[in-house]
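As structure tokens, here come the structures.
Laboratory data are not the source of any read-out in this text; all were calculated from the coordinates shown. Note that the structure is predicted; figures quoted are calculated from it, not measured. Cβ atoms are built from the backbone, for glycine too; each structure is taken alone.
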Structure 1
Amino acid sequence: MLVRWPDFAARVVDWCYPRICPGCGGICDQPSRHVCWECRSRVELYETSLCSVCGRYAEGGVGHAFVCDVCRSAPPSFDRARSAGRFSGVLRKQIHLFKYGHSLWLAPDLADILEGCLRAHFAADDVDVVVPVPLHPARQRERSFNQATVLARELARRIERHCAVNVLARVRHTETQTALDAPRRRANMLGAFEAVRPEMARHRRVLLVDDVMTTGATLNECARVLKKAGAYTVWATTLARG
């Protein structure tokens, strides 16, 4: 069996300089990745018992399709949202390292999880364009990169779709969402985004990408703006749900 030169070179590099898993500190046993299989298997993935609209997990398990109370009382602008797993343990550590520790080398590992979520809960072939949730310019200068853009580009490459990073812009610097309850989060996001390239979303099926979903206020406002710009469908996917 022929071994491609890039694969052979990667194996040589891994042999000389073993990749250390950030989860357990051991040597990674996954080719061209940094998270070992044992740590990867400990990620708590969401598979069933999910709200048909927002993907909220029903504790205790639900064996039939349902719409949660939140989506019934205030239907979101996105058509469907799904998160790959629970924002805890190994996944939480990876996201924090990636987002706040500038560990961009974790992008392929995280994209594996995000791609799995996409293929499990959506029809990837039906996606026309991938759009990352934008950061405010001031926040992006502070962080030096947008984690959603890095993930969206990698995901779009894998499903052979265009990643449109300039469709949405964050035009208002919002208060951090961390300490806000759901109603205040929604109010905080109103008017925070603008469609600066609406033609990229018009009559298209858009996949929104972000790292973490909590109440869904950010994704909801992005979806509202995209729908106003003429998007046919807006799906949303994130690595984790807080």
Structure 2
Amino acid sequence: MDSAGAPALHDNEPHQNDIAQRLNWLRAGVLGANDGIVSVAAIVVGVAGVNTASGPILIAGTAGLVGGAISMALGEYVSVSSQKDSQEALIEKERRELQEQPEEELEELAAIYHGKGLSADTALTVAKELTAHDALGAHLSAELNIDETDIVSPWHAALASAVAFLAGAILPMLAILLPPQNIRVPLTFAAVLVALAATGALGAWIGGGSKSRAAVRVVLGGALALAATYSVGNLLGASGVL
């Protein structure tokens, strides 16, 4: 306990909200990297189905890498901006209600804690003490599960999404450009599927699911995407269209 008699938090121990926040960001990063791997791998393998020369593959892969990263960042920015606007609107609504009807808000907060199992008297005492300490924070936490100091940033989310996509997209680019032409496609298939198995298992570990099942799902989906795009490229090349 601290000098005031309240139990002290240990600075070196993570707490639940911090852990959940970090795991959510990590999981989003893994999914973004997974998208980068599959998207760019499908493009370069599709081009390689027509021509295994470095020039066309580099051009197509770079276009896919840049376009995909921008698309991911833009989509994340729009999505998180909407979430941020919603959170800010709810906070402003709660702040206004506390100013206009404080007694009703106190009763509402007490009712919430009473509904969680506290006696009516204890719930009212808790509500009064929390209100005296930080009325807005207490209501946001109890009613909406929102922390006023933890509003999501659209710019941070967009940057993280773009970086994760780029990190994943680099692998298939290197796998298909560095080896000799005669082994580029099979080596890219192998490298991409191994990477997808790793990202699938990591995503499942973060979410607490089955790592093997998730890895198999991601690998099967990635293999299907690669086979489909390579087949299309091969058919177009054989037909003389390209």
Checklist outcome for this item: Re distance in nm of label points 7 Å out along Cα→Cβ at positions 137 and 225: value 1.4 computed from one entry in 1, 2; matching entry is structure 1
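For mean count of other Cβ atoms within 10 Å over residues 49-56, which structure out of 1, 2 has the highest calculated value?
On the way: 1: 19.9; 2: 14.9.
Max of mean count of other Cβ atoms within 10 Å over residues 49-56: 1.
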Checklist entry - Kirkwood radius over Cα pairs in Å, for residues 73-168 alone was computed and gave 15.1; which structure, 1, 2, did it come from? => result 2
Next on the checklist: On mean projected area of the Cα convex hull in nm², which of the structures labelled 1, 2 is highest?
Outcome noted: 2
Item to check | helix-only ellipticity at 222 nm (-39500 (n - 2.57) for each DSSP H run of 4 or more, over all residues; to 500) from the coordinates reads -28000; which among 1, 2 | outcome: 2
Checklist entry - When distance in nm of label points 7 Å out along Cα→Cβ at positions 33 and 129 is calculated for each of the structures 1, 2, which structure yields the highest value? => result 2
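Just checking, which of 1, 2 has the largest value of relative contact order in percent (Cα under 8 Å, 6 or more apart)?
Values: 1: 20; 2: 35.
Once relative contact order in percent (Cα under 8 Å, 6 or more apart) is worked out for each structure, 2 has the highest.
The value 9.6, 28 for Rg and Dmax of the Cα atoms in Å, for residues 97-144 alone was derived from one model only; which of 1, 2 is it? Don't skip to the answer; put the middle values down first.
Numbers: 1: 13.7, 36; 2: 9.6, 28.
Attributed to the structure labelled 2.
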